[in-house]
Structure P
């Protein structure tokens, strides 16, 4: 898996987003929350990911966009490390749930913790379902 975050990897479908929030499960590592749902995609991508920052928490669009850029970059850099050998396809929505601004170093470390917790939870879910 490459470090890219191409157009086919972005979550844009309203139908998929609605399904994600109605049926998906969540993992939280403050200030990030990952809502995920197992899926099969026709275009062959393994992950479809979206990021979101609350307008209620961050009134200025400049602040929201800056946080979203940090989230996308941290996701892009850590994705190959955690999902390279994944055979299952997932839909992700990563939400920023804090009122405070964040640095990239902090965002990167929290993203790593979030992915580790996600992998731990999904492996636990797979052993329960077997």
Structure Q
């Protein structure tokens, strides 16, 4: 296994963090919220993200590619939000451009370095 904290595992760790947060959301909606359908849907997301993170961290090629496309979609979402979002603009107010631009830039760098370090688009 490669070094755990590196550019080659950046999106894997981000997806693991999302899986952890989704797992906490499952517990919150089930235990505190007393809902039973919503946690089931969140549990599906948790399991998918957790598996993508795990297989990405074990250097499985298909998981690395799926994780890259997740990063690409998050970056695209941030870029589109920067120009066309109404809801985020209302929530963040005058700080919207700064926050959204910074988040988009961070996802762009993470995704770019992830693809570069894992040699996802280089033929051997």
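Tabulated values for the structure
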item: Structure from which 1.9 was derived, distance in nm of label points 7 Å out along Cα→Cβ at positions 6 and 94, options P, Q; result: P
item: With relative contact order in percent (Cα under 8 Å, 6 or more apart) derived as 35, matching label from P, Q; result: P
item: Value 2.7, calculated as distance in nm of label points 7 Å out along Cα→Cβ at positions 46 and 78, assigned to which of P, Q; result: Q
item: helix-only ellipticity at 222 nm (-39500 (n - 2.57) for each DSSP H run of 4 or more, over all residues; to 500) derived as -24500 - corresponding label from P, Q; result: Q
item: When FRET efficiency 1/(1 + (r/R0)^6) of positions 38 and 86 (r between Cβ atoms, R0 = 30 Å, to 0.05) is computed for each of P, Q, the largest belongs to; result: P
item: Structure from which 2, 10, 21, 25, 22, 14, 6, 2, 0, 0 was derived, P(r) over Cα pairs in 5 Å bins from 0, in percent, options P, Q; result: P
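No lab work stands behind these numbers, since they all come straight from the coordinates. Values in this document were obtained by computation on a predicted structure and should not be read as measured data. Cβ atoms are built from the backbone, for glycine too; each structure is taken alone.
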